[in-house]
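What follows is a group of structures, each given as structure tokens.
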Structure 1
Amino acid sequence: MSTQATRRPTIAVLATGGTIAGTRSPDIAGSYRAATVGVQDLIAAVPGLDELADVTGEQVLQIDSVNMDDAGMLTLARRTSQLLDSDDVDAVVITHGTDTLEETAYLLHLGLTSNKPVVFVGSMRPADALSADGPRNLRHAVAVAANPQARGKGVLVVMNDEIHTARDVTKSHTLNVAALRSPHGPLGYMVGDAPVFYRAPVRRHTWQTPFDLSALDGLPQVGVVYAHASMTTATVEALVDSGTAAIVHAGMGNGYVSEHISGSLMAARAAGVHIVRASRAASGSVVRNIAALDDANGWLVVDDQNPQKARLLIALAMTKTQDVGELQQMFWTY
């Protein structure tokens, strides 16, 4: 039997902070400070982790994930790409705060160029809380990353005994340990220390896309406008004035645009800003030319991407083309 077939997998754990690296605050009951625990301490807190793989740790960022921005995401993406290109690394696990985990994970799902496993993990309780969920989640993330079945499935997210695809997963609860949910359900579950997969992503991802995050220094500016009753045109106009390249309109229902906002969005499009219709609803597709005259207006629609993920996809897509038809096809493809 070959050495390659019998050697233990090597997993690189990249830490970015978040609640999983947080500690309780003695001043206010129930509060905590995110991003206070380093990666080596996170790894050391997981019993028997070395039974699953040879694990290394690296602190890429140390932030509360509410402070994550495009520059931070690209920094993480570039380091992840470097490790995936190494023959000495079999997979990467990324610890991340849950507030923006879905966004960072989705960006890497779209723009990494490797089929090696990449698994995001977070927690809803700080590291020193009673029944902290971080160590269990991290152990499961390493177990998934080390499993051959995780290869080729794009970026995965593991929390609360569930395995999700980065394309679908979103934070759906402010406090519960089952905060991360996918509208189409998880890909699989953890049974003991072993992942059991029941389905796989069918939309193109990672090495199947034309995107390469390691080659990008930045992303085009994209803003999100959240629809509500009695909203004004002020947000749209401010985004246009600030030089935004695209606006994602999180409309009601099937991405509906109210009459008093429609004119400002059409003016923005005439000024060269791409308009993407999304929905503020928790799930479901936005259908083209049903709730608005998308063809006539030159607007785009998401498929079922939520507004925050649509922002990332249109930003990446605009690095490749400005053609409305090609941009729309990307929403239907990824």
Structure 2
Amino acid sequence: MTEKKEGYILTSSPHLFSSSTTPKIMYTVLATLLPVAIVSILLFGMKVLLLYAVSIATAVATEAAVKAARRQSIHSIYDGSAVITGLLLVMVVPPDLSPVFVALGAFVAIFIGKEVFGGLGANVFNPALVGRAFLSASYPVQMTSYSQPQALFPIAGGVDAAGGATPLAAARFEGVVTPLKSLLLGQIGGSIGETCALLIIIGGLVLIALKIVDWQLVLAYLGTVFLLTGLFYLIDPGTYPSPLFHLLSGGLMLGAFYMATDMATSPYTPWGNVVFGVGAGLIVVVIRLFGGFPEGVMYSILLMNAVTPLINRYTRPKTFGSPSGKGAVS
């Protein structure tokens, strides 16, 4: 509503506008993930391209179907959010997973992880991780069967260093530590998007520079893992791998830059992001060092997603004009 009166223009809120839009943000994120996707196809073959196609198509189709069933506009399928969910889901599953399972995971990710809560911005949990959690619970054998990638360039101790296990599993259960160079450049066993930490780091730094993700959360998450694993490494380097190994292995980089920082499921205050990152980092370290699984990134993010509303409540800035100590919590 706009009304002109006595030389003034009266308009209803909002009064602040930004050049950033949801599609612009989503497609920027997609652009930074594209190099990772291309390298994963080169490492594991065209079967991975099929998984990307199936996952993205299922995610978009599921969102369109739900919107149509609610008699809402299906225009949201063009904002790129469903495409990102489909892409990220494939990046956190093994390369030999059946396309049928990937399609099922993408359906759950969108329907249960996103649309049940009301759609984009209303979801509590990261949709791609909801899909992965469903697949891990439903098909544990298939979700823990990893194949080694083909070599793109020679790296000492690379592809065959850990046999058929992921670097985290090899270090935890076999005492074999994969060289850092192999972790940084890829060519190691693991989920599809975990095989080249360098590209994920570059893409994540671009998002931070563009202020699309909050650096406080990323720094707190990675910093907590580095400090705690570094402490155990100093105590017993023969038992615990180095903190750099923990940073570059598994899904930590992908989770820190692209999943924990999801705008809808992470805190909206700087201190809230710090609390989220520290909590997620602590959970990762406990699971990796003392839990029954070699990896804990998925659980750390989902668990912290669950307490994000509470974090927002207690880290909310003081209301302007309220007495000291009042107005911050309602």
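Throughout, read-outs are computed from the coordinates displayed, never taken from laboratory work. Fair warning: this is a prediction, and the values are worked out from it, not measured in the lab. Cβ atoms are built from the backbone, for glycine too; each structure is taken alone.
One of 1, 2 was used to compute helix-only ellipticity at 222 nm (-39500 (n - 2.57) for each DSSP H run of 4 or more, over all residues; to 500), and the answer was -8500. Which one was it?
It was calculated from structure 1.
If you work out FRET efficiency 1/(1 + (r/R0)^6) of positions 48 and 256 (r between Cβ atoms, R0 = 30 Å, to 0.05) for 1, 2, which one comes out largest?
Comparing 1, 2, the top value of FRET efficiency 1/(1 + (r/R0)^6) of positions 48 and 256 (r between Cβ atoms, R0 = 30 Å, to 0.05) belongs to 2.
For mean count of other Cβ atoms within 10 Å over residues 104-111, which of 1, 2 scores largest?
By mean count of other Cβ atoms within 10 Å over residues 104-111, the leading structure of 1, 2 is 1.
For which of 1, 2 does mean count of other Cβ atoms within 10 Å over residues 184-191, calculated from the coordinates, equal 17.9?
1
Suppose mean count of other Cβ atoms within 10 Å over residues 64-71 works out to 13.1; of 1, 2, which structure was it derived from?
Numbers: 1: 16.1; 2: 13.1.
Considering all the candidates, the number was obtained from 2.
Who wins on Cα Rg over 2.2 N^0.38 Å among 1, 2, i.e. which is largest? It would help to have the intermediate numbers written out before the result.
Numbers: 1: 1.02; 2: 1.06.
Result for Cα Rg over 2.2 N^0.38 Å over 1, 2: largest is 2.
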